[in-house]
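There are structures below to look over.
Bear in mind that the values in this text are calculations on the coordinates, not laboratory data. None of these values were measured; they are calculated from a predicted model. Cβ atoms are built from the backbone, for glycine too; each structure is taken alone.
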Structure I
């Protein structure tokens, strides 16, 4: 939680929380404007830049925080690419959207324990290994795609224990939808202990090995997450 007058970075400035809005006040020697900052809850946040640093305000429930990125972080210099399963056309599947009621929602818990109710357009159903599997979806981009937060039986060994994310292709008029698990990607929590990633809800934890998409990544010398 941001405190009244909380200093975000040494010699950069302070953040003031007033009536649910955050205001940035720079130190005298810093070439940044004093300004109200939009958080990321409703759309694009206000991003401030200073040298190699970029930072913005995030909001999770009733809590505020600051996300800082450094373009000169040592881990960027050592990053050698993301490990992934071999691309397998067999994991590009055509499923169907089982539509939910217009006011339907699912409970999503993030890695900090914060709980939120998120609107769901329904579940994506697909066939694999003779069974039907379902993943409750969230709204995706404006093109009609869906966003999936899912877990599978590779989590904690080949892939990150907290699950993975995936955007589908747009839902078609007949309700069919292409789900390409080769495009499954890691949440930000794989890369930083300061991220606030949503976790798969219980119904999205599949007893199925999805050997497609990104594998777990860890910094050189660190244990597998």
Structure II
């Protein structure tokens, strides 16, 4: 995959440029110490100086960007579909910057904390649904997708698992967005996280079950 700057690369970078420009604009409104973590009931349980928070978030954003940009060079097998991978990278940049921007936005909205959390979770959920649209068309590879020992050993298991996983991500993302808006505090975060856990665990379990079925089917032939 070509890693030289292109129009696509600048498009992927744009959300990062926008979110850190936004943080610069609201910097004077931020308290000296901001909330850095929330528990499953949506209550703050971690704090750090805003300068440290900015450094940590900038480092996280840079790490994710560089990891996804150069990871294809380490591909050990399979084929990375360039167009699909670039679209997924763009969605991931949006998800990352939404999380970063929301952290600093909520620091200025302490009186509207629940509605701010709901909006953030809704946007992230919609991003998960967007990623799900691409899961069902991913070809077997070692970089992206539902990479379990069973999907990587069998192309049929990979295909079936990613079809299921993609549908679950779309449905779960849409459901998560609704729950983020409709479920009252203090249950909002827990409800959305529960949906994400189901969406994550079901395809993993399914890949094992289907792999075992394939093995048994082969032995019976």
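Figure out for me which of the structures I, II the number -24000 belongs to, where helix-only ellipticity at 222 nm (-39500 (n - 2.57) for each DSSP H run of 4 or more, over all residues; to 500) was derived from the coordinates. List each step's numbers first, then the result.
Values: I: -500; II: -24000.
Label of the originating structure: II.
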Structures I, II, by mean count of other Cβ atoms within 10 Å over residues 145-152: label with the highest value: I
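Given 15 as the derived value for relative contact order in percent (Cα under 8 Å, 6 or more apart), which of the supplied structures I, II does it correspond to? Working shown, then result.
On the way: I: 15; II: 21.
It must be structure I, since only it matches.
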Structure responsible for 14.6, with mean projected area of the Cα convex hull in nm² calculated and labels I, II on offer: I
